[in-house]
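Read the figures in this text as sums done on the coordinates, not as results from a lab. Model, not experiment: these values are computed from the prediction. Cβ atoms are built from the backbone, for glycine too; each structure is taken alone.
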Structure P
């Protein structure tokens with residue numbers, strides 16, 4: 001009996017394969033870290049070959065445990081704006097992948113902004129001119145990588161985000177991208193079925209190198225039998241933040257979630273209404289089925305869990321992320337230490353690619369506990385900035401559903417509730433990105449009739465955190481945050 005979903009969850013720091021039952025229970029998981037390459041300040045790269053090799057190894061490990069005959073379908077979720085360039089004929093990568101965090105195209109974005117293009121780009125795509133998005137990364141590869149240029153001249157160049165790359169490898173050459181990921185390239189109008197000629201011309205990206213835009217769930221392709229021992233249908237493809245929104249059951253207009261992983265991403269469901277923001281929020285495709293789109297408004301923070309990773313790997317202040325909770329609880333406050341984690345610029349609502357990280361308020365009394373606590377407090381500070389911008393756009397939060405690896409930290413979850421003065425809800429199973437991909441694939445395979453029915457069957461229990469902070473304390477912290485933010 002085929003009653004399991006294989007999810008490939010390809011993140012920024014690791015790749016995983018997970019097997020889910022139709023009740024939402026995770027049966028097996030295999031994980032492998034991905035190498036981060038930092039050739040210059042502000043540059044972040046991945047080896048696309050390594051992504052494929054390690055994803056396949058994880059998939060084989062869990063499939064062997066579960067039994068391939070029990071796998072009904074494959075769902076894929078991924079870091080969204082990261083760009084891979086490969087040769088259509090050989091399916092070999094032509095360069096390192098440029099990761100979503102990379103800021104090398106800041107000058108090009110500024111040129112486009114100064115030429116007056118941001119308003120038209122935002123009106124069409126819902127996105128601002130920022131190095132975060134995929135299109136300018138593609139242009140950079142064409143301008144600076146000879147192998148990419150040669151492939152473009154020969155007509156063999158393929159550009160895609162990571163789900164597109166994985167499907168190409170799994171299927172033996174299919175070149176597709178789902179609408180949720182395609183909407184992050186800055187080349188797809190929110191109401192356009194395929195990539196737009198005018199946007200491609202503006203950014204200097206050949207349309208012939210781009211994939212076909214398809215639904216997020218349905219009959220999307222097939223993984224060849226040679227990879228996992230049996231040909232398996234690919235029935236779900238969805239960007240990681242959209243997948244987490246689905247996994248949280250945010251399926252009605254106004255439902256809002258925040259995912260705290262490498263970065264922090266807040267999405268509010270907008271239904272069939274195309275999102276428009278006057279406060280530098282983003283409009284994006286939440287999912288697409290049968291060519292019909294559901295939209296979301298999004299605020300993106302570039303640095304969340306990666307700040308804790310930096311404390312661990314670069315500053316050696318902690319040996320594991322889990323230490324931060326005990327350190328935060330060991331002191332009454334941060335001793336006025338404030339961290340602005342602009343290690344790869346500032347995202348929403350500030351959008352300052354030139355911003356750099358700041359640690360403010362240091363004294364001889366400051367130690368590792370104060371810095372660890374300030375790092376966790378930075379999550380609530382950044383989220384509060386987003387809450388104010390959403391409210392100004394008429395999308396005020398009444399509660400917030402959280403997920404992602406960092407959300408398992410009880411101290412941080414309570415601090416969010418305190419600083420937002422809102423109820424914060426966290427599922428017992430916080431890996432809702434993978435769960436949302438499983439839901440999408442289950443619907444795409446016809447195992448559930450709708451995302452709502454899949455969510456009803458597959459979501460687990462919830463824990464709530466209620467606010468417990470006085471207004472004066474909250475305002476004092478926000479004043480310190482805003483002062484440090486100016487220094488960034």
Structure Q
């Protein structure tokens with residue numbers, strides 16, 4: 001099966017290189033424009049949104065959460081895809097109500113340079129974590145960490161994806177996203193049919209875990225519903241695709257991406273659920289699936305993960321180059337500099353992969369918690385149209401969110417036990433609620449303090 005998987009990956013990679021047009025200017029490389037200067041249409045933009053958010057880590061997380069926590073675990077992960085709905089509202093407000101051409105432009109208008117410095121730091125960490133996570137999935141599929149197969153697969157996957165990403169930047173990413181999404185849907189459909197044919201995908205298997213509000217699955221659903229208000233704003237891949245087409249196309253692409261992604265995640269997660277329903281004590285998910293489904297469905301399962309990893313990695317690299325060259329202006333926004341930036345991010349991702357960290361969901365939870373400093377920005381400054389929020393409110397929210405993310409990381413890894421012996425997802429819910437409420441309180445207090453300042457000055461005079 002490993003040889004077949006390698007051949008399938010090589011075929012997809014070669015075809016992706018073949019259909020990647022070489023970018024001749026920064027408009028194609030950083031803005032995704034065609035050689036004629038045209039923005040992508042609805043189908044291309046929708047499929048690009050979906051395939052860049054249904055990445056390999058997402059599919060594997062959805063299946064693993066289903067394996068351990070049943071349908072409630074998979075539903076919790078699928079709930080994060082409601083971010084497309086809140087993301088659509090965020091983009092529409094920034095672009096068409098406030099008139100800004102990027103999230104950074106909006107933040108610098110409201111909070112000055114520190115507004116963008118904090119934001120760029122968070123999304124920079126997010127991009128590096130995405131490179132790491134999608135390369136890591138490939139290693140997990142091909143072998144044990146440190147082994148020859150693991151190292152070779154990781155290195156080749158990273159290099160091949162980097163090559164075709166460097167050719168055309170965002171425009172190449174959009175083109176390959178369409179091809180990879182169509183292939184992904186075909187494979188997912190075939191996999192679903194094969195699983196149904198085995199008779200394992202039954203209502204009894206899907207509901208093998210009953211609902212209990214204090215179980216990890218339902219708790220994660222609550223966490224997702226708290227984090228989706230800020231999660232899309234800190235995802236540069238999603239946000240970048242919100243600024244390249246007209247208003248109607250952009251809005252529809254987000255709405256369609258929401259339901260398509262939700263369905264795909266639930267379908268793929270259901271394979272983990274049936275594995276959980278049939279697992280023997282001590283048996284891991286992949287071993288259970290191989291036992292109950294057989295070799296062919298598992299081959300499709302793994303190929304689907306590889307394609308989703310490839311489609312997400314090229315988009316992540318495109319957003320990374322745009323962040324450094326266009327948004328942060330650290331370097332001249334040229335095609336050459338964009339390619340160099342992509343190579344640097346791949347190297348950073350590889351360093352994390354070989355550092356030994358294997359926890360895929362921790363990256364989601366940590367970045368999602370860190371992003372929650374943006375929730376008050378969305379509620380007060382963006383949708384509430386408040387222009388009187390002081391910088392200290394913004395910075396306080398930022399540092400509280402980072403502290404919350406760091407606390408969850410140390411608690412979930414077992415380095416600390418400040419929050420007691422409760423399950424790590426229960427701790428994550430408590431941290432998320434605390435960060436969200438304290439952030440909104442800080443913005444509200446800051447808004448009130450600004451209202452009273454003129455009166456104080458007049459009294460002094």
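Okay, here's what the table says:
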item: When Cα Rg over 2.2 N^0.38 Å is computed for each of P, Q, the largest belongs to; result: Q
item: Answer label among P, Q for the case where FRET efficiency 1/(1 + (r/R0)^6) of positions 111 and 191 (r between Cβ atoms, R0 = 25 Å, to 0.05), calculated from the coordinates, equals 0.40; result: P
item: Structure from which -25000 was derived, helix-only ellipticity at 222 nm (-39500 (n - 2.57) for each DSSP H run of 4 or more, over all residues; to 500), options P, Q; result: Q
item: Comparison of P, Q - label where Kirkwood radius over Cα pairs in Å, for residues 47-166 alone is highest; result: Q
item: Relative contact order in percent (Cα under 8 Å, 6 or more apart) - highest-scoring structure of P, Q; result: Q
item: When distance in nm of label points 7 Å out along Cα→Cβ at positions 71 and 175 is computed for each of P, Q, the largest belongs to; result: Q
